[in-house]
Structure 1
Amino acid sequence: MKALVSGVTPDPDLYHYDRYVHGAVSVLRYLLPHLEVEHIRRLYRSLLSTVLILGLGLCLVGVARGSRMPAFAALAVVFLALLRFFGLEFFSQSLGHGPADILVGFYAVAIAVMLFLPIGPFAAVGTAALFGALTVVFELFTGGVPMGLAMVLGLSSLPARRDMLPQGARLAAWAATAFVSAAITVYLLRLLAVVSISDAAVAMDVVERLRHYSAAADTGLDLVAISRQVAASVGVLVGGMALVGWAAIAGGVVAGAYGANWIRRHVSDSVTRQQAGLLMSSMAPIPIWFALFPNQVGSHAWFMDRILVWPVAAGFALFVLAMAERGRSSHE
C-alpha cells in the first residue's frame, strides 16, 4: 500500500486482493476526497434507513386504506425485518455492499409503490431486470445476487392486477429470469470491458476465483469450520446478539411454514395461494448460495450472514399474509 500511494511501482509478484471492477469502488473514489470513511459509512447507513422507513410508511398507508390490505401488511413486515435484521448496526463492516443494500431497499419501495397502482407484467419484469443489472454493477460476491433473486421471487407478483396475465408463479418466473438475465449481461459486458484493456487472462482469473470460493477449492471443504464461522457471525443481523438472530431465522421459517399451510388449507383463491408459495420458495436462494460458495461465505461470514435476513422477512411476511386473509374471511 505504501508503494502504491507513494507512486512507486510495486513488486509485480505482489498479490492485490481487491482487483475488482466494482461500482462500489468507483463511488468510493469520488467520495473519499470529500468525506472520511466514517462519514461515508454514516451516509450509506442513513440513506438505507431512510429508504426503508419510507417504504414502511407507504405500506402502513396502504394497510390503513384497506385496499389490498394483506399484501401491504406482508410487505410492511419485510420492511420491519430489513430495518431490524439487516445489520444496520454493523453497516461499517464492509463499504463494498453498501450501494447494493441500498438497491435492496429501493426495490422493496418500488414494490410498495406498484401496490398502489397496481401494475402490469411489463412493469414487474422491467423493474426486476433493472434491479438485476444495477445489483451486478454494485456488488461482487457480497450477497446482493442471492438476496435480490430471493426478493424478486417473493415480491414481484404482489402488485400484479388480478385481471392480468400472467399471474403468480408465471409472473415471478418471468421477473426472476429478467433479473438473472440482466445480471449476467451486465457482468459479461463488464468482463469484456476489462479484457479489452488488459488480456484474456483476466477471465481465467475470474474462473479461478469462483473455484476458490466454491466447494471445489484446493483448500478443500471444512464444513465444521465454515459452520462455526457462520454461526459466530449471525449476530451481525441484530447488533451482535447471535441468539436473537438465530431465533429470528428459526421463527421466520416456522411462522412461514405455518402461514403457508394455513393458506393451503383454508384459502381457495389461486392468486393468494401462489403468492404464499412464492414467499416460501423465495427463501431457497439464500441456502443454495451458501452451498454453492461455502468457502466464500465462511471466510466472509462477518458480513455475508446479513442476507439471512430474508428467511426472517419472507417467513413472517407469509405468516402475516395468512392472518390477514383469515381476518378478512372471518369478517366476510
Structure 2
Amino acid sequence: MKNIIILFTLIILLSSCDTTAPDRFENEYLVISGFLQAGKNISAENPIFVGKTIPTEGGSMEDILIFDADVILIDIARQDTTSLVFNIEMDSFGNVFFGYIAENITIEAAKTYRLEVRAVIDSQEVFAFAETTVPPAVEINLDYHAFATSDYGFADTLSSELPTIPYDNIDGDFPVYFALNSGDILYTSYNFYCLEEFSDNLEYTMPFMDFTHLEEEDEEAYNSVMSNNIRETNMIWRYEPEQDDLGNWFRLDEFYSGGFNYFGRYRFTVYIVDENYYTYRYHSQSYFHGGINGGIGYFGSVTGEDYYTEIIK
C-alpha cells in the first residue's frame, strides 16, 4: 500500500499540514479547493482548483491538474447553474494563476451555493460536491476610536502615499471592530501581505535572536507564490460575540499586530469566513475537513475587505 502525497499547488494553504496523507489512500484521489468571495466573481486570482493526488514517487503538473472536469456552481435558492471553465494566466509580476473560473456570476452574501465536480481518474468517473453559505455582510470598522486621518491609520485603496501606523500603536489605536447581526459564532481570517520588494534592508518588527533584517538567502522564500512564503502571514480565529449596553452584537479584536512581520507597506485583508474554510485552516488534517464530499480539500466562502497602510517604528 503506497502513500499518496497531497499537492495543493500554488493556490492551497499548507501551512499547518503534513503533506503525506495516511495509508488509507491507495489510489489517486480527487482534490478540490477554493472559496467564494461576496461581491466578486470567480476570477483567475481566486479560482477553484480541481486536481488529483499523485504517488510519492513524483509527477509533473500535468499529472496533478485536471483540465477537463465538469465543474458547476448552483445557487440553491434560485436553482441557477453556472459552469466554470479552466483558465491559466500570468500576472505582471510573473505569478501564474490556474483553475476553474466564472466571470459571469457575482457571489452574494448570505446565500448558499453548491459546487459539483465530475471528472475521470484512472478511467473511472468520480463525483464530488460541497456546499457553503456565504457569511452575511457586516460593518467592519478599523477606526473604532476615530483616530484616523489622511496620514494616520488605514486606507481603503492602494496608492503611492499610504497613511502610516507606528507598530506599537496598531492594537491600541486601531482595533478591528465587527458590528454583527446576531450572536452566532464568528469565524474570521486575516491576511497580512507585505507590499515591499525583497531587500536585505527589510527590518523585522519583532527581532528574534540576533536577526533584525531579512538576509540574501531569504529572497526565494519571500517571493515564493506558495502560501507558506515569508512575505505574508495568516491568522484565523473563532469568537463568541459580545453585546453592548444596547443589546447590539459585536466583536472587538485588539490583538492582531503580530501579523505585521516587517516595517513597510501592507495590504491587510479582513474576512469573515464560513465554517468549511475555518475548519480547513484550523484542523490538523485539514484536507479531510473542508466540506468536500467525495474528495478532499476545501470549498468555503468569505465576506470582507482589503485595507492598506505603512507600518513604521
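Throughout, read-outs are computed from the coordinates displayed, never taken from laboratory work. Treat the numbers as computed from the prediction; the structure is a model and nothing was measured. Cβ atoms are built from the backbone, for glycine too; each structure is taken alone.
Side notes on the structure shown:
- Structure from which 14.1 was derived, mean count of other Cβ atoms within 10 Å over residues 185-192, options 1, 2: 1
- Origin of the value 19.9, where mean count of other Cβ atoms within 10 Å over residues 121-128 was derived from one of 1, 2: 1
- Structure from which -1500 was derived, helix-only ellipticity at 222 nm (-39500 (n - 2.57) for each DSSP H run of 4 or more, over all residues; to 500), options 1, 2: 2
- Origin of the value 37, 21, 20, where semi-axes √(5λ) of the Cα gyration tensor in Å was derived from one of 1, 2: 1
- Value 13.5, calculated as mean count of other Cβ atoms within 10 Å over residues 217-224, assigned to which of 1, 2: 2
- Here semi-axes √(5λ) of the Cα gyration tensor in Å, for residues 73-152 alone was derived from just one of the structures 1, 2, and that gives 35, 22, 11; the source is 2.
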